[in-house]
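Engineer: I've put the structures underneath this note.
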Structure P
Amino acid sequence: MKASRAFLSEVENNFQTMPFTLRSFSDEAKAKMGVVECAKHMVVEPFPVLYEKDGEVVAQIKSTVLMMPNGPMKITGVPVDLALFETENKIENEEIKKLLAQSVSSKANKKKNKKKASAAQAEAAAATES
């Protein structure tokens, strides 16, 4: 379809891999036709629209985390004190609880790893002395 090709070429020229809105296209009507075909064939991925319930307060926190060989490293986002927020929902899955309990700071992970290594060396030294 001609509109799909024109839409895709404008996306590749102006947005590359970044999210975009159809309002930013020169011909919004053709962009609406083109995006349907491109999304149908999985050439572009639609960004989900988030909704909240009427009368409810919703908080969303986003950050960028790099998965490094020595552990995760948070590179963007603001510090948030989660103790200020209350919820009636609880996480019941033990694996998820363990994952969330891990520190995001690479410095904290290094300290924990050093403590574990020194404790393991002390146990090994005590075992060889016995």
Structure Q
Amino acid sequence: MYPCDVSANDGWFVIIDNLCRAIQKHIDSRQRNIEWTIQFNQKMETARNNNWEDWPSYNAREPKPVDQPIEQLVATQIKEKFGGLRFYCNGGDEFTEGLIQMAEIMAECTCEVCGKPGSARNSGWIKTLCDEHDT
């Protein structure tokens, strides 16, 4: 997911870091599931060729569908705009889009300076700040 242009303040670091971790975990999990499914289908084909000897009778005897891999997400820009977090990227899927939307919503109520609860403040520029950093 790196490198990218990050111009957000430190208060949103935890949100951005957890977002990136969740996205990568989702992509890695899908890949592990694909590998497991391929191995399962290969074992099943071997069992079929051996007239199902040593194949547990409780398992289905149809190949499992193999999911499509998720294109590795690459963050191209992460920034603050109009008091909100903007996370621009290439790749991913609908689930990663949902994670990004959730992080952007979380940032709307988090001080971009310190990470404490905050709200949109307009003092010339719209910023999401706590009472302490609203100057």
Structure R
Amino acid sequence: MAKLGRYSADRKKIKALTANHTATVAECGTIFTADSSGGAITVTLPSPSEAGKGWWCKVVRVDDHINNVTVAVGGNQVYGLEITGGFTEISDTSDIVLAGAQVGLQVEMISDGTNWLAVALGRTAADINP
């Protein structure tokens, strides 16, 4: 018989952001909901080596204001894929910006211990700027 209750569920950690935030190693597995209606928000990630292999988070826009939501990677290499009506390779050391007034823009960041691996989802090509 399968266990029932909170330990059998695939529960996610959710943290609502309305201002800048520096993610910690302990926040591995957190989904950050970013409401930039009060101003631009930057989520700063730890370095991939500090975070360690397998550390991950997701940042999701939950507002439709023009203020950007930026995922700051500290100049570390990011490899991945941006999916916005088509597919665009991400291979850069630039921060990832969820731009424009679009609810639901998101990026998942995973550390391989040296680099960041990213999957970014948008609606149009201008939504995500790696």
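Read-outs throughout are calculated quantities, based only on the coordinates presented, and are distinct from any laboratory measurement. Computed from a predicted structure; not experimentally measured. Cβ atoms are built from the backbone, for glycine too; each structure is taken alone.
Engineer: Give the label, chosen from P, Q, R, of the structure having the highest value of distance in nm of label points 7 Å out along Cα→Cβ at positions 47 and 119.
Structural biologist: Checked P, Q, R; max of distance in nm of label points 7 Å out along Cα→Cβ at positions 47 and 119 sits with Q.
Engineer: Comparing relative contact order in percent (Cα under 8 Å, 6 or more apart) across P, Q, R, which structure shows the greatest value?
Structural biologist: Q
Engineer: One of P, Q, R was used to compute P(r) over Cα pairs in 5 Å bins from 0, in percent, for residues 39-94 alone, and the answer was 4, 14, 16, 10, 7, 7, 7, 9, 7, 7, 6, 4, 2, 0. Which one was it?
Structural biologist: Q
Engineer: Out of P, Q, R, choose the structure whose coordinates give Cα extents along the principal axes in Å equal to 49, 32, 29 when calculated.
Structural biologist: It was calculated from structure R.
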